[in-house]
Structure I
């Protein structure tokens, strides 16, 4: 642009000089003695016109170059804007990824702590129910489950022993499993009806009464599928729990033994005994 300005100044100077030469030529034409000098000035005027044409041509070239550079500068600015947006998105994505990783880590830690607390609560409920039902509070004061849900019993002297070291009978395992279900029910936000199938089959008579009292007749809705060998309709257990039963039904199958072609008749009694 500086060269362009200088060229414009030169053109204006040349125009002034040409006007001056024209004035002098007019004067020399009146003076025959100055004719030779006029010829020289005319020649110089031609040279100045040629220089002016060259400068004008160069000026047009410079103007075209300026226009091309403006277009190129606009393209470079557009590319710079695009690159800046890409960098900002990448930085934002890295920030979000880092934040998401921290959230996942925190969520994992919260779940881990919640699982430990829940396992501790389940252990407390199961241990308390199991020791009360089996009447073994004199031997054990609690129960624990490790991270792999392996059962440990806490003796009254504080020593921990594995389940296998102390309880190997099927009845003891069944009581523990029933107590586990009851612990889950107590810790649940919504308590659905509990349906159990022959839960007393492997238990002693004394333990059966405790299971019914502690687990299934404690106030929440339970549906117990049992046989007359588990709860004898003629025995004292049925008489003792009768006033806490809402309804009883007895299923009477009819048909060929071992066949699926049979019918079931339902009566509103317990093996012939009403509530």
Structure II
């Protein structure tokens, strides 16, 4: 039988990755218990490399889930974060925020992405991790969202993506494993066009997260075994899909833009 200390070491060896040195310092069990899909700390760290985050900035974490990314951004960069989510209640996230000692820096609230109650120009940055594709593919959404950014403010997302050129179709090798809502997965070029055509932002970056599908697969395999009971079945299903796909069609897109002025 594997002892708790040996088990912890084995998990750490699988989770700690040179591409995500900041995320590697966070408690393993905490990460597993608060997972709601792909590893949120890995996505947050990969996106943060493309942003200019400085202490005291006001950041909206839109679709924050269990506020893991909000805690990460505040702790690592000293920013003030509004942790907004539709499905996870603020009091649940407040417990995690307070336990992290960030009750003066992170404010959880309930919000629907199309009904945000903020002053125009309030935020220095808006980030969305594994969430923006649920609401941001609408042609009109970007124009709505950027009104809450100051001039020169940053918008950054990291979302599931198609890595091939056949968007809008079902990959033949995934015919039996493809759900209709996966059509919200778009590649970097699609997102660039989608944002540029509005004239509301200046594009700064759009790419595929290097080895994104491998990181996604590794995390789903681990959470299928070690994650919270409510997510193990779904993680196992995703691990099977990603292993079959092997990066042919699925990965993650990182997209960053800035509002004019500032």
Point to revise | Origin of the value 16.2, where mean count of other Cβ atoms within 10 Å over residues 131-138 was derived from one of I, II | key: I
Study note, to complete from the structure: Ranked by relative contact order in percent (Cα under 8 Å, 6 or more apart), the structure on top of I, II with the greatest value is II
Check your understanding: For which of the structures I, II does the calculation of distance in nm of label points 7 Å out along Cα→Cβ at positions 139 and 171 return 2.9?
Key -> II
**Study point:** Test item: Cα extents along the principal axes in Å calculated as 164, 57, 33, pick one of I, II
**Key:** I
Review point. When mean count of other Cβ atoms within 10 Å over residues 155-162 is calculated for each of the structures I, II, which structure yields the highest value?
Key: II
Review point. If mean count of other Cβ atoms within 10 Å over residues 59-66 is computed to be 11.5, which of I, II is the source?
Key: I
Point to revise | Identity of the structure behind -21000 (criterion: helix-only ellipticity at 222 nm (-39500 (n - 2.57) for each DSSP H run of 4 or more, over all residues; to 500), calculated), options I, II | key: I
Review point. Of structures I, II, which gives 50, 33, 20 when Cα extents along the principal axes in Å, for residues 91-194 alone is computed from the coordinates?
Key: II
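None of the figures in this text is laboratory data; all of them are computed from the coordinates on show. Because the structure is predicted, anything quoted here is derived from the model rather than measured. Cβ atoms are built from the backbone, for glycine too; each structure is taken alone.
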